[in-house]
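So, here's a batch of structures to check.
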Structure I
Amino acid sequence: MRENAGFRAWFYFRQGWTTYFAFIFAAINTLVVTYYLAIENIPVLQAIFPSFVSYFLVVMIIGIPILVLAGYIHFRRIPAYSSELDIGVYSNPWFFKIRPGYDQKVVFPMYRILTIMLLKLSNDEKLDDKEIKEIQNILKNIDHLISGGFVNKPKNMS
């Protein structure tokens, strides 16, 4: 983890900024600016929203459902989200590799040995000692995972 601590910190900073600070700050800023620069100077709108609190409450009551609907449409009804995922998949190096951890140490070795077993069964052959030992190691790793253990701990765990 030390070799990329700066990039990790930069990533966490951007997540905190965009998800929490910038979002909340932008919402408050938009409400304040629209009220004090637009509504306060237009008598018809000021009659509808006599105070900032009334404006805030109306915007929240109407705005939150509209934004939830916009999020739903973004994820479920238009191809924008699936396009974002497509880009993420092709940008992710692990999409075309076996991920380290249980995929690399348990799942794909098990697929490999099952394929070998199917080939040998179809040719009426028996497993050799090396293949039997490999199966035993895979079973040991599976049992270790089931009991809550790790196979290849992540880099940041000691």
Structure II
Amino acid sequence: MDPDEAALVADLTSERFEAGVERGWWALIDRSGTTAIFHIVAMNGRAIDISLDCTGYPGSAPAGVLWSSEDSNPLEPKFWPQGGRASEVFSLTWSVQNGGSPYMPFDRRAIVGHDPWRTQHPRHVWGTDKTIVDYLGLIRDVLRTATKTGPIGDAA
């Protein structure tokens, strides 16, 4: 097993990760090497799946994409959560143009070109002191602000 995969597996079996599972905050759906798919639940039934490419973990931040576990493909933007911070993080402009990545400092794709984030949001910038639990927790916090999770254009 490669060191990045071993580090990921260690964090997926950690007490912190398991505590989130026991609380019903998230679940590991599938893992293949350094790619893992999670189901993240907020409140009022709001939930989303996300696929995280953890190549280089933990030295490199995960690269996320909202995921359709039904289709085993990236989730179509029309189904992305919206409202609150979710509209910024799951941006229908930036995220769509950048492979569906969440627009946040924790994500490997989003941090590129956003050097000011390192000083503006130091707690939310990936570092070796962070784990997959921190990433999932941040996505869960964002998802909790969403006011809509169905197809865009439908009633909330």
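Computed from the coordinates by the stated procedures, all read-outs in this text should not be read as laboratory data. Remember, it's a predicted structure, so these values are computed and weren't measured experimentally. Cβ atoms are built from the backbone, for glycine too; each structure is taken alone.
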Exercise for the section: Compare distance in nm of label points 7 Å out along Cα→Cβ at positions 13 and 125 across structures I, II and report the one with the greatest value. Expected result: I
Problem - Parent structure of the calculated result 19.8, given that mean count of other Cβ atoms within 10 Å over residues 85-92 is the read-out and I, II the choices - result: II
Handout entry: Structure from which 19 was derived, relative contact order in percent (Cα under 8 Å, 6 or more apart), options I, II
Key = I
Handout entry: Which of I, II yields 90, 39, 30 [Cα extents along the principal axes in Å, calculated]
Key = I
Practice task
Taking -20500 as the value of helix-only ellipticity at 222 nm (-39500 (n - 2.57) for each DSSP H run of 4 or more, over all residues; to 500) derived from one of the structures shown (I, II), identify that structure.
Solution key: I
